[in-house]
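There are structures below to look over.
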Structure P
Amino acid sequence: MKTSVKLPLVLLPVLIAAAMPVQADPQAALRQDAGMLKIAAEHFLKVQTTGLPGKIDITVTPADNRLNLAACAALEPFLPPGGRVWGKTTIGMRCNAPSPWTIYMQAHVRVTGDYFATAAPLRQGQSIGQNDLIKQQGDLTALPPGIITDPAQAVGRTLTVSLGAGTPLRQDALRAQQAVQQGQVVKVISAGPGFSVSAEARALGNGAEGQIVQARTASGQVISGVAKAGGVVEVTY
């Protein structure tokens, strides 16, 4: 004989609920996935850093899950005013619809590449030659602004300050050599469509290559032109 067991009615709802599959949080689909925010920020930085010299390494700090943002159909990453994709930076993330919101995420862009330092102690006023430079490698974002990454930026220029050996070379520590010096007899070349005339004159001031200088001709006429290497002043019409 089979014995049937009757359960108290009060336990039936509990057992039915336990037998049913667990349903996902219906509100989860309405919230923005923090992981997608990080992916969008990383993609934005990869695009923005295209063309930078060296190896790019991007780290984005995940957004706080407690923000409880509404899900966004089209995320719009952006750089805040004055921001740049270099070193420690901030990335804005904007949603325009269906529920507008804006947050800011922290990121770090490292650029590992070559730069140049002094091979030996150099004195103020010394002209830089190829042998005065040594190539080193490091995170360019951790170095001072204006670091020299191409020897052509330094060779032939003179130092404005004295530097010790191994000092990273910066553009603000260099100046172009004087192409023209005050009182120097210079060659003035006047050129225009279909003609080119040269004459001698005396420089009235100093000028680095590419700067505008004045010179006085033998007849007393004062002309202005662009200083060129070798004591040349070029006047273009």
Structure Q
Amino acid sequence: MSVPFADRRYLVTGAASGIGLAVTHHLAARGAARLVLVDRDGDALARVQPGCAVDRLAGDVSDELFWDDAAPALAAIDGAVLNAGVAGAGAIADLSLAEWRRILSVNLDGAFLSLRAAMRAMAGRPGAIVAVASAAGIKAEPGVAAYGASKAGLIHLVKVAAREGAAQRLRVNAIAPAGVETPVWDAVPMFADRAAAIGRDAAFAELSATATPLGRFARPEEVAAQIGFLLSDAAALMTGSVLVSDGGYTL
């Protein structure tokens, strides 16, 4: 049996639910020796039991002091999955600066701080980092200016990091899913209203049938497997890439 992550150690942000939780279990099941799990929901994080050695750090990824305190736990990591993020919607003309900053603070500032912490911890050593971007950072849609801008910025940040990390053979890639059946949708008013009316599973089925040519959203476990590929030696020559996994949404 192949054990692609045997004896390796990884940072995973946004680890208590959705894609981050799926990644946590994916890495542990494939031999990861230790996982440093980060989430702002400390209670949910405490319930994550991946079956390998774990450091749990509850905190806000957009807080620079949090990452200063986290540095000792990151000292021996071999890679990272930067997944923490928030959703939001609103037309530009109606969008408050506070809401804009709320989304950018986590999705871009937090991603930068997470990436910087991981790169500092891995200085001079090879490894792999994957940032969870979004198809919203590639394809323009009404009502997602802040979220889309944050993910577009993240994609470019990944490309710059890939250039900076190449000399030490540190690979940095992004994955850009479209719809994924995760709790982030519960913060989108359109989806929340429909889920309240017809049920969450039915709302996902209805939305995905019209939103993607393949007619369904991804499961978190599917995205986790794709992230696992980008982290693995099978993707040894991939860096600065954006793996679009969107069911045809951006076509």
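Every number in this text was worked out from the coordinates using simple rules, so none of it is lab data. Since we're looking at a predicted model, the values are computed, not measured. Cβ atoms are built from the backbone, for glycine too; each structure is taken alone.
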Practice prompt. Using distance in nm of label points 7 Å out along Cα→Cβ at positions 55 and 135, single out the structure from P, Q with the greatest value.
Written response: Q
Discussion item. Among P, Q, considering only percent of Cα pairs over 15 Å apart, for residues 39-110 alone, which has the greatest calculated value?
Written reply: Q
Discussion item. Between P, Q, which one scores greatest on relative contact order in percent (Cα under 8 Å, 6 or more apart)?
Written reply: Q
Discussion item. When distance in nm of label points 7 Å out along Cα→Cβ at positions 119 and 143 is computed for each of P, Q, which one produces 3.6?
Written reply: Q
Practice prompt. Please state which of the structures P, Q yields -12500 when helix-only ellipticity at 222 nm (-39500 (n - 2.57) for each DSSP H run of 4 or more, over all residues; to 500) is computed from it.
Written response: Q
Fill in: Value 1.7, calculated as distance in nm of label points 7 Å out along Cα→Cβ at positions 127 and 151, assigned to which of P, Q
P
Worksheet item: If log10 I(q)/I(0) by the Debye sum over Cα atoms at q = 0.12, 0.16, 0.17 Å⁻¹ is computed to be -0.88, -1.07, -1.13, which of P, Q is the source?
Response: P
Fill in: Entry that produces 1.00 once FRET efficiency 1/(1 + (r/R0)^6) of positions 87 and 191 (r between Cβ atoms, R0 = 30 Å, to 0.05) is calculated, selected from P, Q
Q
